[in-house]
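Bear in mind that the values in this text are calculations on the coordinates, not laboratory data. Computed from a prediction, not measured in an experiment: that's the story for all the values here. Cβ atoms are built from the backbone, for glycine too; each structure is taken alone.
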Structure 1
């Protein structure tokens, strides 16, 4: 069920922009592991990838389940919320995030990297959206989540030649105040960036 690295996951993987030492390739669960539903409308092409933005799912209750099947159901719930028409949902063409990282450290493919996400209003251009499942104002990410997130971000940085300063969080880019990705995950992002 783990996806091979092909252009459906990383469009530029056959032409990496970084030469040299071998890069650790993260295992990715394909989109089909949580949904069979295609995007509901046309989306804006991503173009050149220049940065990553990290989020938490931020539901009012802590997300404490590790089971892969229940996680798939949870991701499908998020996708439906993003695509259902207002007022029940957001009315977007697809799940807003490109990737999700669950409590077991599994990485899931969401929206294709060929298309801009819908995760930071007015800042989605050239920006990969990653959601870490949980509310990190109420809980801490698991060590496996931090490891999975780190592997994914490191790989994206290598493929798309991004520096550590191009790793953002939602609160740092949002036009309106937000606590996302929560204090506990924010601390991990700061440590990853070295400040």
Structure 2
């Protein structure tokens, strides 16, 4: 009787393990975002000639370090009215440092297109990133550093700092941003400047789902 019970338990355990291994792998986790901004600013330059932009996209997390997504925004007529970005990244950890390698393709409806490969490292809110143009109109390096800090004194308030340098133009840009929850959206007020050029203040509302 004792041997029969043990045999039955082993049989049930093996059957359970086989059923679990045979279960289909779950698909990627998909999320989306939708935003409105008073001025679409990228690397210190307005992409909408100072006008409002509607933006949104989708991201897929394959739960193995690999992520991919698509994002779109209206842009100025000089850039072709519409921008669509396709991107993919692979992230992994080395100790307490988050590392990532990726690629992004910038596509415009009538303007010149281009793609960049990038590598980044993040540690305790600090991120450094190097992007290299590899096709189309992009061929040089862009270096950037960012810092994200949650202000403990005000729940939900985040401070974001950014500094970037473009090797092709030898110009730098920087931005300061404050983000706070507003009616279910992430509300952001940002100040950007391109090497003491025309500064830009923008207000953005973004919803993730």
Structure 3
């Protein structure tokens, strides 16, 4: 609960961006700072992958051969993603939540939506730091993942992931910002636009 709020209004924050942009790190920090729940579309999809027989527990799994294989399976069977998105929408209706999702910015009618923009090269470097793989391997796998992910949501909902920014309230270029600076910049916006309204 935020200090000073007697009857806090429910808020919903949705964070999106391509793989390796730092959206999961930011979403978790926001949830912790503002005492909100956190849900990840990627984590939910990983849970489905495990049920399908994949071993999706190691770091960097999405960029692995198995991760890319599961992406192709999702592209052939869109019910996986549709089911996850329906669950995330139900979660958003309950409020006071931060959602880490590719599709929700286009599906949510309310909430504060932000996109983190980073170049493929910068995202690959972050994946190297996160997973300990080589830069060349990370960049090649990331490009495959980007293409497959964009194809899934184009086929399922018709929007162009990474090109259509119309749903977003905030677009932040994070190429030259470390995670702590990203959090600082986003906090300034949230404090002004959302938290004050929550306590009004």
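Which one of 1, 2, 3 has distance in nm of label points 7 Å out along Cα→Cβ at positions 48 and 152, as calculated from the coordinates, equal to 2.5? The correct label is 1. Given a value of 36 for relative contact order in percent (Cα under 8 Å, 6 or more apart), point me to the structure among 1, 2, 3 it was derived from. Value 36 for relative contact order in percent (Cα under 8 Å, 6 or more apart) corresponds to 3 out of 1, 2, 3. From 1, 2, 3, which structure was helix-only ellipticity at 222 nm (-39500 (n - 2.57) for each DSSP H run of 4 or more, over all residues; to 500) = -8000 calculated on? Only one of 1, 2, 3 returns -8000 for helix-only ellipticity at 222 nm (-39500 (n - 2.57) for each DSSP H run of 4 or more, over all residues; to 500), namely 1. Ranked by percent of Cα pairs over 29 Å apart, structures 1, 2, 3 are led by 2, which has the greatest value.
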